[in-house]
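The numbers here are math on the coordinates, done by the rules we state, and not lab data. This is a predicted model, so every value here is computed, not measured. Cβ atoms are built from the backbone, for glycine too; each structure is taken alone.
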Structure 1
Amino acid sequence: MIRKLLVAAAALVAAVVMIYVVGLVLPVAHVASGTRTIPRPAEAVYRQIADVEHYPRWWPDIERVETLSRTPLGHITFRQHSTNGAIVMEVVEETAPSRFVTRIADPDQPFGGTWTFELTPHDTSTEVTITERGEVYNPLFRFMSRFVFGHTRTIESALAALAASDGRARP
């Protein structure tokens with residue numbers, strides 16, 4: 001019985017070491033993106049994306065948003081509370097109605113990077129592409145984000161929520 005427990009413990013340790021080693025050899029930086037057509041004009045979609053304080057109204061993964069600072073020139077820093085925890089973000093670029101960029105501004109996270117929303121207008125719809133330029137610092141989390149969670153999971157969630165929304169609050 002003890003021998004079986006020792007073998008099981010050794011196998012578990014070996015698996016963790018293997019995951020760690022694979023995580024070490026994976027690149028810290030990654031680029032992931034997704035695209036979806038939203039059946040609304042670009043100006044309306046842009047307003048919805050740029051209104052970070054109201055993300056919980058249309059994106060079910062976002063529980064609440066706290067504005068931490070807002071400068072007279074419009075620079076916004078906010079804390080986004082999601083099903084995965086809280087992350088401090090900042091708006092780093094606004095080019096209405098075609099481009100909106102946020103950046104993780106929380107040095108305590110095991111990851112960092114930017115999200116770029118690019119909007120391409122069509123007749124009565126808008127093609128939205130979200131590109132994540134991310135970095136995952138912890139080798140274990142790097143392995144998990146690559147092989148378990150996937151780099152595009154949150155992007156796909158945001159695009160699906162944006163497409164399902166009519167630009168107004170959820171019921």
Structure 2
Amino acid sequence: MGFIRSHLASNQVARVVYGAIIGLALVVALEAHPPKPGVVVASLLSTGIAVALAEVYSETLGTEVRTRHRVEPAQMREIWAETIAVAFGAAFPAVFFVLSAAGAIDVDTAFDLAKWSGLGLIALYGFVGARLAGSPLVTALFKSAAVALVGAFLIALKALVH
């Protein structure tokens with residue numbers, strides 16, 4: 001419980017949601033012409049790594065330009081912690097394609113689980129964030145639904161295009 005409390009009090013929440021939106025966008029794009037599950041796993045993991053490295057570089061550069069000083073080790077640890085959260089959010093759907101590659105589920109189910117779990121994660125963080133900010137239950141549900149519309153938009157757009 002301490003890890004969850006610590007996580008929810010950090011900037012990592014925003015980074016996981018950011019990464020989840022990236023992962024969801026990639027899953028939706030790949031579903032149009034689904035590659036083998038291993039290719040999807042590699043695509044999600046490499047995207048997570050690429051986004052993480054871009055995040056480290058841009059945050060480090062931005063901090064140095066803004067402060068006119070080199071990034072201190074403590075700041076760098078914070079940047080890396082947030083970066084790992086982005087990579088996790090983007091790469092998380094890979095777990096469903098690992099299951100598909102192992103024969104536990106078919107690839108269509110992996111795509112469905114990846115899309116809807118990404119949407120669920122985004123909505124859950126929206127709800128928890130609103131509740132922790134003191135919003136009443138109805139308001140938190142509204143905020144959760146509003147943020148989930150980002151993911152739903154990606155899924156709907158894919159459905160309309162194909």
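Computed values, structure above
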| read-out | value |
| --- | --- |
| Source structure (of 1, 2) for distance in nm of label points 7 Å out along Cα→Cβ at positions 41 and 57, computed value 1.8 | 1 |
| Parent structure of the calculated result 0.65, given that FRET efficiency 1/(1 + (r/R0)^6) of positions 25 and 153 (r between Cβ atoms, R0 = 25 Å, to 0.05) is the read-out and 1, 2 the choices | 1 |
| Structure from which 17.6, 50 was derived, Rg and Dmax of the Cα atoms in Å, for residues 17-80 alone, options 1, 2 | 1 |
| Winner on Cα Rg over 2.2 N^0.38 Å once structures 1, 2 are ranked, highest first | 1 |
| Highest-scoring label, criterion being relative contact order in percent (Cα under 8 Å, 6 or more apart), among 1, 2 | 2 |
| Parent structure of the calculated result 1.4, given that distance in nm of label points 7 Å out along Cα→Cβ at positions 89 and 113 is the read-out and 1, 2 the choices | 1 |
| Read-out helix-only ellipticity at 222 nm (-39500 (n - 2.57) for each DSSP H run of 4 or more, over all residues; to 500), computed value -9500, structure in 1, 2 | 1 |
| Structure with the greatest value (metric distance in nm of label points 7 Å out along Cα→Cβ at positions 49 and 65, set 1, 2) | 2 |
| Top of 1, 2 by distance in nm of label points 7 Å out along Cα→Cβ at positions 105 and 121, largest first | 1 |
